[in-house]
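Chemist: In structure tokens below, several structures.
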Structure I
Amino acid sequence: MRNEGLIKGQSIPHDSASKHVSGFAQYTDDISEPVNTLYGAIGWSKKAHAKIKKIDLKDVKKSEGVVSVITYNDIPGRNDVGPVLDGDPIFPKTKVEYFGQPLFAVAATSIEFARKAVLKAKVTYQDLIPIVTIEEALKKNNLLFDPRIIKKGEPQNKINKSKNKLKGSFNTGSQEHFYLEGQVCLVVPKEDNSLLVYSSTQHPSETQQIIAKMLKQKSNSITVMVRRIGGGFGGKETNFMTSAICAMLSHKTKQPIKLRLDRDDDIIITGKRHDFYSEYEVGFNDEGKINGLKLKLASRCGMSPDLSYAINERALLHIDNAYYLSDLEVKNYLCKTNTSSSTAFRGFGGNQGMMAIENIIDNVARFLKKDPSDVRKINFYGQNNRNITHYGMTINDNVIQDIFKSLLNKSNYKKRFKEIRKFNLKNKFKKKGIALTPVKFGISFTTIHLNQAGALVHIYTDGSVHLNHGGIEMGQGTHTKIAQLVANSFGLPFEKVQISSTNTSKVPNTSASAASSTTDLNGAATLNAAEKIKSNLNNFIKKKYNIFSKIEPIYKNENIYFGNRSFNFKKIIQEAYLNRISLSSSGFYSTPKINFDKKKFKGRPFYYFCYGAAVTEVTIDTLTGENIVDRVDIVHDAGNAINPALELGQIEGGFVQGQGWLTMEEVVWDKFGKLKTFSPSTYKIPAISDTPKKFNVEIFKKGSNVENVVNKQKTTGEPPLMLAMSVFFAIKDAIASVSKYEKIPELDAPATPEKILMSINKLKNII
């Protein structure tokens with residue numbers, strides 16, 4: 001069936017845009033609270049590692065307004081919110097393992113009463129020595145899993161035979177999600193011990209299952225609803241603690257419960273991005289082409305497995321970025337530390353792996369006194385050769401050379417590269433830097449069974465369409481894009497399609513809105529449902545109106561065309577209803593072609609790749625370490641974009657978030673495991689003044705997905721964040737000018753003013 005229309009590919013405003021600015025967009029905290037709603041608060045550990053000798057809650061229970069207090073003793077079922085493996089107890093029994101770990105919770109008649117009450121707990125600890133850093137964990141061999149080794153070819157032999165060799169180390173820091181809407185949940189008890197859960201979560205089905213297992217109930221007794229969430233970035237993919245505690249309080253009191261963490265508690269209790277440490281040894285020729293590479297890659301995983309195995313796996317899968325590595329060995333260490341469990345974050349480990357290889361490429365170029373863009377280019381994957389990854393996947397959609405060439409020209413990179421070097425010779429205290437970095441990012445869940453989605457589509461007798469799918473709207477425009485696809489499929493105006501809250505009772509067993517796959521999966525499932533309804537309609541029309549031709553019907557302009565004959569959509573829907581034709585259908589989709597043997601580390605873990613590149617120019621102050629992003633030029637492949645305006649917004653937003661991670665957002669724990677950066681006053685995220693002065697973003701005009709993805713689009717969820725690598729390496733380029741480009745700067749991420757100054761001073765001492 002053909003669908004013709006102008007809706008798909010149009011820059012239609014986000015469906016909630018006007019609601020966001022007017023205040024009418026309803027989030028979990030905006031939902032009207034039922035009569036007799038109680039309010040929750042969490043009492044958490046003030047120690048990072050200690051045995052619990054005694055928890056005295058007498059004063060808590062006596063505190064004004066307190067109705068109920070819960071501990072681990074009140075949990076009838078599974079006392080754990082770990083999504084894959086145990087390790088994240090809702091409340092610990094005998095030992096705390098990180099500063100901020102929940103110990104108990106209260107329900108009171110007001111938020112103020114609840115939060116005051118938890119402060120009255122008297123907890124007696126027996127201190128244990130915390131392990132806080134990656135270095136400490138490696139020394140003590142404190143690991144969540146046995147080290148993992150992947151190997152291709154003979155890297156050590158290739159390094160030994162290489163004319164040029166380098167060794168070094170590199171760190172990338174953690175990052176707080178800092179979503180605008182914090183962790184919040186409202187639970188309403190219903191008949192037969194069932195619960196209605198409104199939660200700010202990226203994973204309603206897992207939330208449902210976690211609560212059901214905790215309460216020792218069936219999943220069908222728990223309904224989770226999500227209309228929209230105010231940002232997630234991975235921080236609401238597995239952080240089920242708030243929802244679980246809220247549900248437990250409601251279960252015990254038989255009253256509605258609202259639990260909303262304040263910002264400080266949210267940052268202290270919840271997990272963050274993994275920081276990574278790498279050591280490398282690389283061999284290369286005089287052109288900068290890598291012959292052999294050995295890497296040691298270690299991450300701070302926190303106190304439990306959470307998703308660390310999968311996140312580190314994706315780091316290993318992206319250690320190549322856009323480069324062909326013929327001979328490679330990586331040893332991966334997942335370090336257990338007494339910090340909050342590191343968790344999913346936009347990029348999901350891929351960006352940490354990419355930063356490791358980009359730092360190596362950059363150092364190789366500086367060692368050879370070459371323009372890093374030339375060294376990057378010579379190591380790129382080929383299109384017909386040098387196109388098999390270290391995990392055995394053939395790349396058949398490589399457009400990085402085209403994007404790179406396009407950006408070199410559009411940004412006037414080579415001319416500016418020379419001009420910046422002249423500028424730096426003339427200026428003593430202000431130094432400029434420039435960098436061009438590529439992105440190749442694989443799209444699919446590497447846990448194969450998660451690559452599935454469901455949907456539900458109804459057409460009502462007035463011709464309007466209602467749809468529900470398993471994806472979560474968290475600002476990225478998923479609902480808008482899927483509504484565009486459905487409107488286009490039925491040949492209807494966008495306004496005739498309505499999307500309702502994601503609901504586990506409508507679409508079951510959904511995957512998380514993550515892995516940059518939300519629109520791909522749920523859009524395809526929704527179109528599958530739409531096609532089933534259209535098949536019913538087509539058969540009905542053919543039979544009733546004696547259409548014997550095999551001509552393919554066209555849905556366009558609120559009509560259905562069979563050759564020269566046309567049928568008004570609304571009227572034919574009414575006729576179909578009167579003739580008892582089903583106008584409702586569920587849809588399903590599972591990603592084809594993917595397969596991956598995790599043990600052998602071989603296969604095709606990704607359906608396709610996203611590509612992009614960015615040129616960034618910066619100015620640093622060598623006296624203060626401050627940096628300004630002067631100009632950014634981006635060309636990014638969004639395929640055949642469903643909604644170009646939304647994709648541009650994602651590219652810009654992703655870049656700025658990546659810029660924050662690599663230049664200013666610094667998560668700090670002290671030696672006792674206490675989080676020091678737990679509020680907006682101690683943790684800096686990018687402000688509007690930090691965004692590039694000139695920000696040129698272009699969607700790759702030749703872009704189209706070679707695979708059968710909805711609309712031949714490519715996602716812009718995670719990949720744009722990695723474009724910000726260019727900011728870090730532009731700063732490093734500016735620092736290098738202090739030594740007149742003779743020495744390789746030592747710089748770890750985030751490149752804060754302090755680290756920039758330390759790098760400059762170290763260079764000055766060397767020279």
Structure II
Amino acid sequence: MLSAAVTALASCDTPTKVAPAIPQDKDVEAKVEKVLKGMSLEEKIGQMTQLTSTAIARGIDITEAGEKALRDYKVGSVLNTPGDMAQTPEDYNKFITEINKISIDASGIPTLYGLDHIHGVSYVAGGTLFPQEINIAATFNREHAYNMGKVTAYESRAANVPWTFSPTMDLGRNPEWPRMWESFGEDTYVNAEMAVAEVRGMQGDDPNHVGPYNIAACAKHFMGYGVPVTGQDRTPSSIAASELREKHFEPFKEAMQAGALTIMVNSASNNGMPFHCNTELLTKWVKEELNWDGMIVTDWADIVNLYTRERVASSQKEAVKLAINAGIDMSMVPYDCTFADDLKALVEEGEVSMSRIDDAARRILRVKMRLGLFETPDTYLADYPEFGGEAHAKLAYEAAVESEVLLKNNGILPLKKDVRILVTGPNANSMRTLNGGWSYTWQGHGASLPQFTERFNTIYEAIDQKFDNVTYVPGVEYHLDGTDWKFDEATSIKEAVAAARRSEVIIACVGENTYCETPGNDVDLNLSKNQKDLVNALAATGRPMILILNEGRPRIINDIEPLASAIVDVLLPSNYGGDALASLLCGEENFSGKLPFTYPKYTNKFAVYDYKPAENQTTMAGTYNYNAVMDVQWPFGHGLSYTTFEYSNLSVSQTEFDSSDVLKVTVDVTNTGDVTGKESVLLFSSDYYASSTPDVRRLRAFDKVELAPGETKTVELELKAKDLAFVNYYGKWTIEEGDFALSVGNQSVDIHCTETLVWEQPDID
């Protein structure tokens with residue numbers, strides 16, 4: 001097999017120029033060049049400079065120093081919400097219009113304003129918040145990602161915001177990582193498909209002409225951010241070159257080819273090389289190999305961090321040199337203009353070429369041209385009548401319904417509406433925990449403020465409205481002073497137990513308080529002792545218990561799992577998550593969510609579904625007996641329903657194929673239960689043998705179907721033969737002659753590749 005690969009390499013190793021990831025528009029390019037030609041060095045560097053709102057304003061009032069910075073340095077971009085808290089659309093309209101007025105007066109170029117609209121308009125009061133990305137992944141329904149992108153774009157423009165730092169496409173493959181919930185889970189294909197759908201929702205169908213109801217997307221964080229060795233945020237990773245190319249790069253490649261206008265860079269390093277100064281990745285992989293003409297922006301202060309944290313530069317000025325020469329186009333500074341001064345000096349000293357400055361400025365201008373900011377620098381709420389309206393709320397609610405995952409059900413669900421219920425736990429009566437981070441404030445505590453979420457229902461409030469006999473006793477509560485999200489207090493466990501004895505069913509809502517980024521670092525994924533004590537005390541009453549998990553990453557519950565008659569993981573379903581859960585618990589809606597990650601059973605034994613064969617072993621005979629059996633709480637793709645589904649008649653259009661073929665896979669899916677339900681149909685492949693140890697299986701396609709009781713539908717899934725390729729030890733894409741298995745549900749079929757092909761370029765369609 002290996003010799004065949006080597007033979008094939010000779011004819012496939014010549015690099016070829018690929019078509020532009022975003023086809024250029026001649027009129028747009030002509031306008032860009034006209035503006036660029038008239039710009040001074042200082043103006044070009046100004047476009048590369050991004051300041052945070054608090055550096056130029058107090059609240060929404062621009063300070064004298066802020067105006068001076070905008071005018072003197074010709075600052076190209078501003079980010080973040082004024083006052084570090086969500087503002088009204090009217091306030092954004094006023095604030096950003098004033099910034100644009102100053103910028104256009106100073107340089108003739110409008111400002112590119114960006115916000116972290118992570119799950120809907122996270123920083124706009126009165127707007128629509130969707131479930132977090134981890135929830136969107138759990139739907140296995142691209143439509144929800146698209147809808148979230150489209151609504152985010154519309155409502156961002158209502159606030160005069162043309163750019164958002166989303167979607168997050170880091171593979172959430174380490175549950176310790178505090179930003180796991182911002183991702184679409186652990187799988188490469190799911191991340192790619194959901195990101196593409198969200199980008200198209202945000203930007204529309206023509207990236208050269210992003211209309212007034214659309215915004216620029218920013219695919220982040222390029223790349224490998226979600227697998228730090230220690231699990232801690234912004235710490236190093238150790239990703240093999242083959243895995244980096246095959247798994248971590250793929251979602252970004254797909255998003256850029258779908259038209260994503262900007263990308264943001266991973267704050268950390270890999271194998272000793274910080275991403276912010278990695279020329280191979282930023283310039284070669286992205287700008288040259290993909291032929292992508294969008295803009296690369298840093299994360300928060302990450303050029304300076306090359307000096308202060310990563311220590312690959314001996315001064316801030318040298319850090320600027322490394323980052324700009326590597327391919328960075330815009331620096332999220334974010335507080336002063338030292339970056340601009342340093343960069344000007346570096347150009348004058350010949351350390352950074354004028355061509356590199358022109359390239360960066362051209363890319364920034366191109367984004368602004370594509371957004372239509374030169375013609376229409378400002379947009380206003382009055383032109384967006386659907387802002388925060390019922391149509392958008394309905395889409396967010398539907399996404400929440402399909403995202404909540406039924407992990408276990410011993411027949412207790414659905415509940416009758418007249419059953420006596422105790423609702424308890426620290427997550428039962430909290431809008432904050434339903435939303436997670438990036439919700440009105442950075443750490444998410446803004447979701448607890450009445451001015452933002454008073455009109456929405458907590459889990460308890462939603463259940464109380466849906467059922468006839470509901471009692472609420474918290475039992476355990478998170479620290480009311482908000483000093484540390486990690487800690488909770490056993491405030492009323494005895495009272496909860498007493499209430500449980502008077503009830504027929506217990507609904508215990510446990511999980512996590514909100515956190516975001518580095519403050520979310522934690523050293524123990526076990527559910528807190530207080531919460532486990534509550535669950536154990538409630539179980540001792542003998543009343544059946546439904547465990548509701550409200551969490552951004554899986555918390556270890558192996559010791560209390562047997563105590564629950566049913567378990568639902570709602571993840572972070574946002575403002576409509578409580579309503580969705582209540583409707584699911586009573587059977588008005590049916591569960592269809594599936595886990596987009598592997599739920600671990602032990603804190604010292606994390607796993608992903610696409611593990612290597614040697615990771616799953618039984619006891620080995622001999623001196624060194626050991627047990628490495630893959631043992632998880634629930635696998636990737638697990639999720640129950642109130643109905644059952646049966647798979648049959650799996651077939652493939654051809655069982656013999658070469659690398660150029662496209663396989664059509666069909667399978668019949670039947671609803672064998674008594675109620676209508678939706679089923680996510682997942683197609684996996686397995687390479688029996690390969691020259692590099694293959695993954696045990698990989699998700700290659702998925703679709704979601706709705707079936708009435710007794711109904712059968714034939715689902716067709718398409719699989720390009722080249723999608724079965726892997727990146728070999730030497731960093732080359734490889735598909736080899738040999739046998740593969742395709743599986744859907746309990747169905748499996750063998751197929752055979754008739755050739756070996758090895759190629760150098762990224763797997764570009």
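Read the figures in this text as sums done on the coordinates, not as results from a lab. Since we're looking at a predicted model, the values are computed, not measured. Cβ atoms are built from the backbone, for glycine too; each structure is taken alone.
Chemist: From I, II, which structure was distance in nm of label points 7 Å out along Cα→Cβ at positions 503 and 567 = 1.9 calculated on?
Modeler: So the calculation was done on II.
Chemist: Identify the structure, out of I, II, from whose coordinates FRET efficiency 1/(1 + (r/R0)^6) of positions 71 and 175 (r between Cβ atoms, R0 = 25 Å, to 0.05) was calculated to give 0.00.
Modeler: Value 0.00 for FRET efficiency 1/(1 + (r/R0)^6) of positions 71 and 175 (r between Cβ atoms, R0 = 25 Å, to 0.05) corresponds to II out of I, II.
Chemist: Please state which of the structures I, II yields 5.2 when distance in nm of label points 7 Å out along Cα→Cβ at positions 431 and 455 is computed from it.
Modeler: The read-out comes from structure I.
Chemist: Separate question: Please state which of the structures I, II yields 0.80 when FRET efficiency 1/(1 + (r/R0)^6) of positions 63 and 327 (r between Cβ atoms, R0 = 41 Å, to 0.05) is computed from it.
Modeler: Structure of origin is II.
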